[in-house]
Structure I
């Protein structure tokens, strides 16, 4: 179909989708589609080398394209099925249990790469698919209601081989997105009710520089895993003051500078459970648990006569090693293992 009008960036046929591949090197049509609102990107990142040589004088004689480094980014409200898929394909291992809806998916990190196909469609005029794609980073962002009521997933990824393809048939999950009010929180082993905002950023570190004698990279390998956390709490009891004190002075009663990095011995350093219909027959939930967090910074918002809100504690930390460093448990209608 020839383009005869300016393309509408809000056209209903536009989509960003992805799907797991049965094998590396063989692309597939998308089966999961992000109900995105903003922040969709697909980039090629070609490395172009300018070559100067005798005979061309002061000018560039020719160009060589050394490599494609395609990448993508999208954000979508956190709904049960797409959240499970994103976390399963990112972490790498899924164990499904149960014989009827709701099924339980237990997701944990794995060293193997889950190869995906990821594609963007614009007005059915240009559909680009990255074959042998992979998720490098997943951010779970949960904010107070006046700045974003829904839990959001922000996903960043890369891939080996871009191509132009025919559009897939897009369909969207109909279940509602989780709200901040659906969240149940644990910090340092205890249930808390004063979390205002949390951002958990999960990241795989890859060797993405494996090349064959071609413009596309030939492979990649996972090298390491990181998880960074920022939590904002309303200061309404001694626990927040003690957490601030321990972060900077080593213990909850510390009064002098300390070499100790605050790492509570609790088994649930951080946990968030997003859950609705918990009492009904079709519970929909995701629980992300990190047993051990090293808290590396804490800040109390400054007291000021012109303040417009109560004092907050802003804490940042990161995952440290444990028997199972991170687990996501998802309850939904998915009846098969995803990876």
Structure II
């Protein structure tokens, strides 16, 4: 029946944003299984280049103008109304999603991932997030959570985890770039990279100075560069933003990949994209045992409790560690079949 299934993916922002990896890869896999697939997307040059290079010709791309919010909604709502038998696949109850779907009769498959209701924010924003969440839960005919933890917040939902989005060719070895430790991620205050820097400062006082790569940029980039200068952490190398093709060979030659996470509700309800880059590199992941990582990479022998200092653990693993094959992470073809099955239950 998949050839009769019509799916409309609403993708906000850049196709290459980590927030959109799931929608982009699901759209391609659903198309592969014979579904009619359309994507409502922001009209921007980088999206058009990506679409030309990555999407099969049978995916219908509907470009929505960024300059006019009203025209954006008019075009999108008109397209959805003209395809009233389609399922609209929407990730999270965003403002745009509300304006797009309110008072419409379309059938919505809703995805819940990194929910706003669990983030620390002002009382007004928190109230709005809860109102949108309440509306979205009742608006969707199929509800999907990307983490097991958040299922408790979405009644009658289905857990479908994230999948590996990286198709890895043979990685070009770069022995000259070898590091003892590496951390991949944008440096935003909401995340937990401070645990790494504090741990490295303590480790230096204990005469453990691992050569460490920090890959990524973000608002706190200069703060942590300054921190390393103040604490004379000359073993820490800030590599800045890098493309996948640039950083994956570095990860593949690093001894241990770091994944710090505090035991908080927001961390238990998210699955950072760095996990899939780490898994693609086939190197040992030293991580806190929080949220999705426990189910997706059970092969890792280096999952520790959230109150354990990762750098202290790394200091006891000084020798070169063997590679790890992470076989438990699903691919997007498997996820697509799960979505198709769920959609068919409400046809």
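Each value in this text was obtained by applying a stated rule to the coordinates, not by laboratory testing. Remember, predicted model here, so these are calculated numbers, not experimental data. Cβ atoms are built from the backbone, for glycine too; each structure is taken alone.
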Structure (I, II) behind the derived value 3.2 of distance in nm of label points 7 Å out along Cα→Cβ at positions 249 and 321: I
Given a computed value of 5.3 for distance in nm of label points 7 Å out along Cα→Cβ at positions 17 and 265, which structure among I, II does it belong to? I
Where does the value 16.2 come from, among I, II, when Kirkwood radius over Cα pairs in Å, for residues 193-272 alone is the thing being computed? I
Have a look at I, II and say which one yields 73, 58, 45 for Cα extents along the principal axes in Å, as calculated. I
For the read-out FRET efficiency 1/(1 + (r/R0)^6) of positions 9 and 201 (r between Cβ atoms, R0 = 35 Å, to 0.05), a value of 0.20 was computed from one structure; give its label from I, II. II
Across I, II, mean count of other Cβ atoms within 10 Å over residues 41-48 reaches its greatest value in structure II
To which of I, II does the computed value 17.0 (Kirkwood radius over Cα pairs in Å, for residues 137-256 alone) belong? II
Please state which of the structures I, II yields -2000 when helix-only ellipticity at 222 nm (-39500 (n - 2.57) for each DSSP H run of 4 or more, over all residues; to 500) is computed from it. I
